[in-house]
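Take a look at these structures.
Derivation of every value follows stated rules applied to the coordinates shown; laboratory data play no part. Only a predicted model underlies this, so the values are computations on that prediction, with no experimental measurement involved. Cβ atoms are built from the backbone, for glycine too; each structure is taken alone.
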Structure 1
Amino acid sequence: MASTAEFRNGMVLDIDGGLWAITYFQHVKPGKGGAFVRTKLKNVLTGAVVDRTYRAGEKVTDVRLERRPVNYSYTDGDIYYFMDAQTFDLIPIAADLIGGDQLKYLKENMECEGLVHDEKVISVELPHFVELRVSMTEPGVKGDTAQGGTKPATLETGAVVQVPLFVEEGEVIRVDRREDKYLTRVTG
């Protein structure tokens, strides 16, 4: 059990049998009445987001999720298979549990993190920064770089990000997948 005073971002709570991660919290002490904590919770499995308010000092059930390395192996329809790096077991995870925003950066043999609850991998998170090859982009035109222009580039996984004009097809770039943002070239 934990108290609302121990809330922190990323903390996972067991609410009515569901696992909810705190993405935002704010302690509020109004001039009149008792203090309370306003939270924004995200369901670990479904990605649903809800707002919830707790009285100050209220007890909640916190859950410790272990993180374990897993490698993406292959897909079969809407099921993605990951190999547990410790036990070498294949773990099937439904596409909706991974989320489309992550799937567009997933490539074969990518090392990811499995979220473990009760000795079972329940969800997978990709690394925040991924290195992918540019499979298609328009050539940059000499003289267009005065304002630091960008152009769309399609990556080997099908994701499209804006890249500087000097990036060419075949180059490997590092991307922050959380913001769909180009960071740097890995190879020239």
Structure 2
Amino acid sequence: MLVIADTSTLSTLPRETFADGMAEVIKTAAIKDLSLFELLESQNPEKPQNLEQIIARCIDIKRGVVERDERESGERRLLNFGHTLGHALEKHYNYTGLSHGFAVAVGMAEITKASENHGLTQEGTAERLISLIKKFSLPAEDSAPVQDYLSGVMLDKKRAGSNINLVLLRGIGDSFVHPLPVNELAKFLGVEAGK
């Protein structure tokens, strides 16, 4: 397999489109690579340095995960960090007006705040993640409250019968899959279902 990434084309992108892609970069660092996350924290978001190194590391992380779990039965699920709520938020807006990366950024922030509130994530992780999300001009929250798009989670591919597999962070660079009964999701997220 060959991956060609011409980083010179990135300078031609509108700022919003570049930010959209950075959501996936932040996700990759958050789930698998503390040193990559720290590198992102040190970047000037207007003109990031080390883009070749950052992109190469993201490709290598994803390559390794997919090679080890081709059928998404274990480790590959970690690549869905932020996507459970992100996809539900996209569905809420009927896939218009909110880009995938922006929705995933909100999903990463919301799920990490909830996980930290339940003691599953190291204290301060959500604040650090949200700071990096905002640094790259991504949203960490949406005007629609979580309860407004919670029903969209029921259709998510991470759902397995009466459970949903949430991807959470123990800390930056350390992620895990947390199975949760679907009927406990609203409580986990700190919202009342149906309100």
Structure 3
Amino acid sequence: MRQIKTEKETDFESIKHLDHQSGTEFWQARELMKLLEYTKWSNFNNVILKAKASIKTTYSQTEDHFAEVSKKIKIAQGTDKEAIRKIKDYKLSRRACYLIAQNGDSSKKSIALAQNYFASQTRNQEIQELKEKDIERILARRKLSESEKKFTGIMSNRGINSRGIAEIKSSGDQAMLGKPTREVKDKLGIKN
């Protein structure tokens, strides 16, 4: 069943950025602040600090999720006092946005929408990552299987019987894993 995105969900997508070097997506805190209906940076920054504290208890590298950046803005535009000023901002990961929504003012409808959006998107991303790991595992297993067949064929062509091949493989396991094949299989619970 296809879900129809609400206007707010579309808004969260519209402010999503892509880091072209790493290929990761991020949100800028000041843009998110507006969508979450915060009018003062100091109030929103308090929410960010709570979210950072929340993630720090389980993940020490908060910079991976809350990368501090600065941006330049014009102040007093159109007057003789017009100037450029640096202001603090953050590049936020999806997880950071989720934690900000969790720590935000729950009386705001925009916060509830953000909680729902980032929770579902974070779960979708986790599922996608699991699928990618499964595909990598299957491809690695297939490559190993092909290598094993090739190895066995070469050894058979050289007159080595199946017992000799098993001994060679066990010696390889001993060299790579520090244990003979039987011990490795026992430890992993693999039957004969």
- [ ] Have a look at 1, 2, 3 and say which one yields 0.30 for FRET efficiency 1/(1 + (r/R0)^6) of positions 19 and 171 (r between Cβ atoms, R0 = 41 Å, to 0.05), as calculated.
- [x] 3
Task: Read-out Rg and Dmax of the Cα atoms in Å, computed value 16.3, 49, structure in 1, 2, 3 - done: 2
Task: Which entry (1, 2, 3) yields the derived value -14500 for helix-only ellipticity at 222 nm (-39500 (n - 2.57) for each DSSP H run of 4 or more, over all residues; to 500) - done: 2
Task: mean count of other Cβ atoms within 10 Å over residues 75-82 - structure with the largest value, from 1, 2, 3 - done: 2
- [ ] For structures 1, 2, 3, calculate mean count of other Cβ atoms within 10 Å over residues 27-34 and state which one comes out highest.
- [x] 2
Open item on the list: Going by distance in nm of label points 7 Å out along Cα→Cβ at positions 11 and 107, which of structures 1, 2, 3 comes out largest?
Closed with: 1
